[in-house]
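Okay, got some structures for you below.
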Structure I
Amino acid sequence: MTRFHRFVPGAVLCAVTAGGCGRIGFDEPIIDADYCTRLPLLPTAPVIDGEPDHNLVLHDVPLAGWDTAVPPRSDTTAGFAFAWRPDGIYLFIAVQDPERFPAFSADPAYCGDAVEIFVDSDGAYAVTGAYDDPGTRQFVIAAPGDDQTPSTRSETFPTVGGWSFSKVIAVPRPGGYAVEAFVAAEDLGITAWTPTIGAHVGVDLSIDVSTPTEGSGDNLQGVCTVPNRLGQFFLRVDPAIPGWMNAPYVNTAAFCNPILAGVE
């Protein structure tokens, strides 16, 4: 399997080969961690511009929980990195997808190519498997619609009034796109949140994949007016439950529960 190592300007990712990717002009130390068990502290606040901050190493998003009978596309893969700051959680996802088809404006963003991120403020839940409301949120960020224009189209579940996710961008790249986001207290519907070393959070990811052929995909039980959604795969699902109830959009037992560490 490809190891996602570094985001390279002008490309979606750099895969580690026998020669490696090199430093690519970075002077700061490489930040690498098992993001499902430990999140590194970013030394300064990130800039949400579609480029990864502070030399974070990207790891593969495994093909976990693919949710339709149609086989996944072999040319769609993704890499990710997570980190934290005293005011929230940072996420960067690079998607290799040579044919992007984001959802039509009349449909929810998850009806087309998109990245879904899941965040809980403390990795603990009042009811096992259920979202804390407030405190747990699912964010869906649509892929860019063309090869030049970044997108900030995003949706959150459960919906919070007229709120919109502001600290996010999806940037087109040759062969795919990248999503960069920062989740703060207001994004989770809570009034205050100060992550600290030794605390835990809940996090997960999903990559939504679509097909160019209208009518050949999954219409999500009639939700999508144009059923060209192929399916989705996840960073992590709940191994104890078969079927779609193991997915993070309905089951927080699927979430990773990393501890917040210091600067790597």
Structure II
Amino acid sequence: MPRGYIKTVKRFRKAAVQGDASAQNNLGLIYHKGRGVERDDAEAVKWFSKAAEQGHATAQFNLGIMYDNGLGVPRDDAEAVMWYYLAAEQGIAKAQTNLGVMYEAGRGVALNNVEAAKWYRKAAKQGDADGQYNIGLMYATGEGMPRDDAEAMNWFRKAAKQGIADAQYSLGLMYDTGEGVPQDHAEAVKWYRMAAKQGLAHAQNNLGVMYNNGEGVRRDYVSAHLWFTLAAAQGSEEAQKGLNMAASQMYPDQIAEAQRLAREWMAKHQQ
């Protein structure tokens, strides 16, 4: 490791031993990520705990993550909820989102969609992309609040612009079906494509449908075959049906071209 980094680790360790909460949290991160030291999640938990008990919000969130995922400690949903809650109360957006997930799933706490929505909304308003997607989904399904397609669209769009593939797909689906917005197949294709390029099978399948039917885009069986192939490779039975349908309308050279494009795409994205 660079000498300067080693000195930084020593400085954090010295301050952490002396009780500095920020240094304790940083030392926990160093052990968790194995930077300058051998990775040791148990040691990370030790330092996160010291900082969290002093009220350090980020350390409380980090400790929640460790309990949530069973890293360095046995998995304990109730402990995860407690630390997420303490961090969320101090305004840590990711902790608010994760706390919402725990309430929605009923993990470590009684299932409560209203409480889940409350925390998702807090995180979403701070710009947390996962919180934005999750609150959008609750508006779309009417869980934890009255269904509101316009609000769902609003939050999906915010999350989609931050690159959340599921939000991009959901936004495309709303444009595709005309829910909460005037139907616009071209706009649906735009958002499906963004999610499809991130590898989301549902979006790849739907993009294949749009190309196969010529909806929102010029009909193109080669492109339809490509996207159906990629989705089918992830186990989508619906995409496999679409693939068979597209292939039945294509010439052999078109199928060969689509297969070549699919191989290239997979090779590029599996590196």
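Coordinate-derived values only; no laboratory data. Being a predicted model, the structure only gives us computed values, none of them experimental. Cβ atoms are built from the backbone, for glycine too; each structure is taken alone.
Could you tell me which structure in I, II was used to calculate distance in nm of label points 7 Å out along Cα→Cβ at positions 81 and 177 as 3.1? Among I, II, the structure yielding 3.1 for distance in nm of label points 7 Å out along Cα→Cβ at positions 81 and 177 is II.
Among candidates I, II, the computation of relative contact order in percent (Cα under 8 Å, 6 or more apart) that gave 7 used structure II.
Which structure, out of I, II, was volume of the Cα convex hull per residue in Å³ derived from, given a value of 149? The read-out comes from structure II.
Given 0 as the derived value for helix-only ellipticity at 222 nm (-39500 (n - 2.57) for each DSSP H run of 4 or more, over all residues; to 500), which of the supplied structures I, II does it correspond to? Mind showing how you got there, number by number?
Details: I: 0; II: -23500.
Comparing all candidates, it corresponds to I.
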